[in-house]
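Visitor: What follows is a group of structures, each given as structure tokens.
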Structure 1
Amino acid sequence: MTITQLQQDFIAYAASIGVDKIGFTTAAPFMELKNRLRRQQELNFQSGFEESDVELRTEPTKLLPQAESIVSIALAYPSRMDNAPIGKKGERRGIFCRASWGVDYHVAVRERLTKLEAWLQERVPNVQIRSMVDTGELVDRAVAERAGIGWSAKNCSVITPEFGSYVYLGELITNIPFAPSTPIEEECGDCRLCIDVCPTGALIEGGQLDSKRCIAFLTQTKTMLPDEFRTKIGNRLYGCDTCQTVCPKNKRKHNDWHEEFTPDPELAKPLLEPLLHISNKEFKAKFGHVSGSWRGKKPIQRNAILALAHFKEEAAMPALVELLKKDERPVIRGTAAWAIGKIGADGAEEVLLQAKEKEADEQVVAEIEKGLQLLR
């Protein structure tokens, strides 16, 4: 079988197992990306979740010495939720971003990549393969851009003509010299909606992201959320879709044919107050299969407290007071103290003053003081 025929058959097989788009590029170094990543490090724009070694992120042959090409795949996911529950006073709800609807995309993309690996191994003796999804060394978006999946947009997402930016990406490095695909020309033009509406100003001109200001990153942190961001996250429990939902290229893009990504409305938009006292076991059983659970329940609970403060939900006061008095985690106690002050219900000052007398953690005391300042 010729390489050309193998590639054609491979493309057809990928489609048959639910890969929505596939592209190919060489294993040449990503030199422009290398310069950009080094600049990001200089500016301290990295989140800390990514691979720190720029060489590994930009030179495929350091990951697979005999690499000849890289295969990029994309799976489309939905942008709308049917029968979405509506929060109301006394029953406020939070929201997980679209990339956390349905089954964890790492699992879904990995399943496809595993099948693609097996298909090649059956047909090519001594084939060498290394694949990865999101948490690997390579930058998925850079690979996808060079492989013709889409263009790298100002919102730092890859936008495909067919599915918008609502796609999960994965890649497979191999020693098979597949013919490279043609990259897609950038179509953002003069549009800068995503930059203008980013809640925290995380998007920088030229398609650069200050990850530490991005709400998608901030909702995953486990520490006390910096003051300037507390009123910015709204009712977001995990992730942020603002720069995608305002994008004109995403208009009328829904992509709802993968049943595994169809959201359960009660999980994608859960009630906030029950999250405050959910156990580790209950959290894992309920949310363990979605990507937004990977950092555990603590960030979700902290964000739920901030969301209740955002709504000024007085009905949540008893639960927040309980956390302030009894929770073992300083971040949760402190965030609850701030939220109590932000909500400003009757009796809030007395609660905070009593807590201050008994609190031994300096960080929590500082948050109690912030709560008292909000009341005054």
Structure 2
Amino acid sequence: MDINQLKEEVILFSKEIGINKIGFTTANAFGEMKNRLLQQEALGYQSGFEEKDIEKRVHPELIFSEKPRSIISIALAYPSKMKNAPQSKKGERRGIFCRASWGTDYHFILREKLKLLEEFIISRFPEAVMKSMVDTGELVDRAVAQRAGIGWSGKNCAIITPEFGSYVYLGEMVTNIPFTPDTPMEDKCGSCNKCIDVCPTGALVQGGQLNAQRCIAFLTQTKGFLPDEFRGKIGNRLYGCDTCQTVCPENKGKDYHLHPEMEPDPEIAKPLLKPFLTISNRDFKEKYGHISGSWRGKKPLQRNAILALAHYKDETAIPDLIRVLENDPRPVLRGTAAWALGKIGGSDAKAALLRAFDKEKDSEVIEEMEKGMKLLQQV
């Protein structure tokens, strides 16, 4: 079969199944990316969620059963604005999940699209061998997408497309079919540094370089105590961070609602904080299990909800935080609640902390209680 004809048919089919952008590149090694990954590793900038073997991340032949000839990159646009978003108000404060966690988990959506694409290619080219991946695969999604002409790699470390800005999910497929590669896109960030300038924690070290250990999107997914220096910067974020996207001029006016399954349920994407503290495992799975922000479980999100209540200095949450301090079996939540009580202040918070000193045995929680008492003295 004529490979160029097959490419055109694949592009046409991709549009029929709702893929918003598709690009093709070679399966050559990502040499420049290897140097960057080695530097990130040496600096300790990795998140720890990545594939550990850098060779597999830059050499497609190491993860493919046959000789890889091409990589297909796909992008799906997601919404940037929430319809009917509930307001966060006194006594009813709300947290927020980042846009990439609105609607159904994008991993499932993109995998289904790639599966349909695989089935179509097999029907047209039975000798085809393919391996698809979304986010958790060995290859670097952004490196593939950039080389395949989906968009350019922005200073905010996101792929920026002319059509949809950086509000796109990425996936790729390695194949033995020698498709003609597309042309990479010219970088259009220019002298703009808005994303670097407004990053709350300085995680964007420079254009295109991220220290994941300082990135709020990463920090919201960690399971232990949040380091002190970041507690005042997390705001009301429960999962992820969109700051470096929302300030990007290329995202101005970009808001696409092309996939119903990506539409956010406002009460899930922007939930009330106080009820979140005591949600059961069953209710959490039923209500939040379908979103990507649930993958680490409820504990990190509940910790973040406590920090959000402290951010708001929500005095109406003091009874809820006292219950966490006195009854929750998890040290991280008890300790974070102790710190939050100190941050919010008041006689009830102080009395609760003093009572807790008589029964608390965990050394880390006691340390957080001491921090809380110091904060009380500053109020």
Structure 3
Amino acid sequence: MAKFVVVGAGIVGLATAHRITLDYPDAQVTVLEKEPRVAAHQTGHNSGVIHAGVYYKPGSLKAKLCRAGSQSMVDFCTEHGIPVQVCGKLIVATDESELPRLRALHERATANGLPVRLVGPAEAAEHEPHVRCVEAMHVASTGIVDFTAVCTTLAALVEKAGAEIRFGSRVTGIVERGGNQIVQTTTGEIVADAVVNCAGLHADRVARLAGIDPPARIVPFRGEYFELRPDRRDLVRGLIYPVPDPQFPFLGVHLTRMIDGSVHAGPNAVLALAREGYSWDRINPRDIADFAVYSGLWRLARKHLRYGLTEVRRSLSRQRFAESLARLVPDVTAADLEPSAAGVRAQAIAPDGALVDDFLIVARDRQVHVLNAPSPAATSSLEIAKHIVAELPGFRGRR
């Protein structure tokens, strides 16, 4: 009987464990999670968007797995009674200078086989009456869901299939002994035939515990959110995004109607002072020391200093945050915004300062390490899981 250990009970880890139980129904599967619940970090703090796959380079893992994952996530939610809505979104150009970038994005989305259309201001207003634009791209296949609810369902399916989810269990080492993978944890050792590292914010550290030198390092970026006051939620029907600037690494603040009817605004992107740094006062000296000596971060900072300072100013000023949103929906004011929970993005940065643009999955010696899985990983999670299990070293073709 094959024995698998999956590190991390976020959506990628749980989807992988679920996939293993489907592909290897006689296997013993253990999911290790250092927190007392599923979806405690990235999965439980994101915007709940089921992305269509607009932004990703054709042929990349993100493009391939996001497009397939968008449909499989909707199908999974429908099958298991999880509320889901395919509401579509608008990506809006607010002035003429953004039109070349919008049209280039339209070409990319078309190359990825997505149902997208360029629309003028009048048609954009049919979708979002309060939006301001000179042109927009309507993306019909974008949806919304509560990914924590997805994780709760996945966890139940995993346990029903006989797998164990071991909470409060932090990995402290991974060694090979007698042809087995020995996973050392704060709750004891586990003997496994294969290990899958889906540790998110700590994925590179878990890889180093296994003796692997990761080709990139995780650096945490906090995404801060506001939400519209309940009496102002009628300003947004679905999802409204700006045209991203390709010279900067993030998408910019946007407006997102959540599955519960609330409307979130954000996120910005500021360097967090801890890997789990959900506020400015969450500081972890070890985490700071880890990225402060990393040449890749300093090279990134030099390249994007102006962008980073803008994000910090926006973090410290609700008025600046509101002004960014008002470019999309002019009626939004600072008085309409209420603070909401922040998230932290585990972003892999290469030694040369480049953001790792695609999913980064490294397989070696009956181990698979997911070393970069930011957005759209939640959307793509069921497909990422298929990819991981199909690539497990030493297990290809075995069922």
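Every number here is computed from the coordinates shown, using simple stated rules; none is lab data. Quick caveat: nothing in here was measured; it's all calculated off a predicted structure. Cβ atoms are built from the backbone, for glycine too; each structure is taken alone.
Visitor: When distance in nm of label points 7 Å out along Cα→Cβ at positions 231 and 271 is calculated for each of the structures 1, 2, 3, which structure yields the highest value?
Guide: Structure 3 comes out on top.
Visitor: If distance in nm of label points 7 Å out along Cα→Cβ at positions 39 and 343 comes out at 4.6 when worked out from the coordinates, which of 1, 2, 3 was used?
Guide: On the way: 1: 4.6; 2: 3.4; 3: 1.1.
So the calculation was done on 1.
Visitor: Upon calculation of mean count of other Cβ atoms within 10 Å over residues 87-94 from the atomic coordinates, which of the structures 1, 2, 3 produces 23.4?
Guide: That value comes from structure 3.
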